Structure I
Amino acid sequence: MRDYIYNFWQGLYTILVGMKVTFRHLFIPAVTIQYPSVKPQMPERERNRLYVNMDDCIGCDQCARACPVNCIEIETVKSIPGEDLGTTSNGKKKALWVTTFNIDFAKCCYCQLCVFPCPTECIYMTDTYEFSEFQRENLVYDFVTLTPEERIQKKKNFEEMQAKKEAEKIAAAKKADEDKAAQANKPAETKSDNKEENKQ
């Protein structure tokens with residue numbers, strides 16, 4: 001009988017020890033955040049998703065060069081004479097069309113090293129942390145505001161300008177060669193005329 005009571009007490013005691021934490025929190029108000037309707041307040045220096053303000057981007061490529069995992073891809077095209085690209089918010093004049101500015105968030109390690117070299121402070125970390133995707137390709141984000149047609153047109157305009165400059169350069173070189181040849185022939189003709197005069 002004594003063993004039965006002892007075993008009963010041991011079982012009851014074990015349950016009470018196991019439920020101690022539960023009983024302790026039973027009368028404490030819940031602190032569970034009802035996500036996603038309620039979201040946690042992020043710390044001030046929290047580093048999350050990158051954002052690029054393309055209005056201030058000058059296409060200098062410094063952020064891509066600073067990235068340790070090569071998750072930033074930038075392509076630029078020079079503007080042709082007469083095009084006004086505007087200025088950045090700090091007054092720096094733009095000279096390049098940014099035709100590609102992709103960030104692969106699947107590679108990004110959120111180190112913030114791309115933020116500091118930017119001369120116009122157009123790239124920075126945000127507090128946005130919800131960007132999971134079902135497809136890996138959707139994590140490559142394109143920040144360029146130009147349409148695909150505009151990107152092709154900017155490249156075409158630059159190529160035409162380069163071809164025109166090259167043609168002008170070839171024409172100028174050809175003309176210089178012709179002038180040089182004409183100058184070389186002119187003294188020879190003068191010398192022959194002088195010889196004929198001396199004979200007379």
Structure II
Amino acid sequence: MVRVGVLAVQGDFLEHSHALERVGLETVEVRLPSQLDDVDGLIIPGGESTTIVQLIDIYKFRDVLKAKSDSGFPIWGTCAGMIVMAAKLTDKRPDPLKLMDIVVTRNAFGRQVDSFEADITVSGMSGPPFRAVFIRAPIVTEVGKDVKVLAKLKNGNAVAVRQGNLLATAFHPELTEDSRMHLIFSKMIKDST
């Protein structure tokens with residue numbers, strides 16, 4: 001059975017665990033780098049990106065995640081997780097993990113009060129548009145040559161990207177009952193093993 005880790009140091013990791021369980025996947029709350037050896041993929045959830053990066057560094061995840069990423073280990077970052085995975089930010093902080101060849105702008109739509117939902121078409125996803133929840137969401141402003149944009153808003157802002165074994169979304173699929181993004185990540189994991 002596929003075991004998916006959810007980085008459980010800060011943010012909405014519990015919501016991801018519930019979403020994964022709904023699609024029949026076993027989940028593990030990952031709080032230490034050694035636990036990454038017991039899972040087939042990892043989700044870095046939404047939350048506060050500066051705090052998540054500080055805790056990643058305190059618990060010494062940075063080098064382990066980089067090595068895992070380089071070896072083909074599937075990682076998915078949602079909202080703050082996208083920020084954490086970026087190669088570069090348009091802000092001065094935090095210092096991202098530089099896993100994906102993307103440039104990201106934090107809080108691209110404004111403050112909490114400016115949060116919104118939008119129907120988006122996601123490449124490789126069948127069925128109706130995905131109802132995406134954006135909460136103080138980032139956007140991808142630049143992508144490297146190996147990065148595929150999976151979804152954009154109507155204004156052209158990239159909000160879902162994939163680079164090999166790495167997936168990043170600016171929105172929170174775990175806050176909806178629609179499991180299709182979690183199924184896409186599940187397929188990425190199965191394809192990698």
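Please treat every number below as a calculation from the coordinates, not as lab data. These numbers were taken from a predicted model, which means no experiment stands behind them. Cβ atoms are built from the backbone, for glycine too; each structure is taken alone.
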With FRET efficiency 1/(1 + (r/R0)^6) of positions 12 and 52 (r between Cβ atoms, R0 = 25 Å, to 0.05) as the yardstick, tell me which of I, II scores highest.
II
Looking at structures I, II, which one was mean count of other Cβ atoms within 10 Å over residues 36-43 calculated from, given that it came out as 8.8?
I
With FRET efficiency 1/(1 + (r/R0)^6) of positions 116 and 180 (r between Cβ atoms, R0 = 35 Å, to 0.05) coming out at 0.05, pick the structure among I, II it was computed from.
I
When mean projected area of the Cα convex hull in nm² is compared over structures I, II, which one is greatest?
I
Looking at structures I, II, which one was helix-only ellipticity at 222 nm (-39500 (n - 2.57) for each DSSP H run of 4 or more, over all residues; to 500) calculated from, given that it came out as -7000?
II
Tell me which structure, out of I, II, gives 5.4 once distance in nm of label points 7 Å out along Cα→Cβ at positions 28 and 100 is calculated.
I
Ranked by FRET efficiency 1/(1 + (r/R0)^6) of positions 44 and 156 (r between Cβ atoms, R0 = 25 Å, to 0.05), which of I, II sits at the highest value?
II
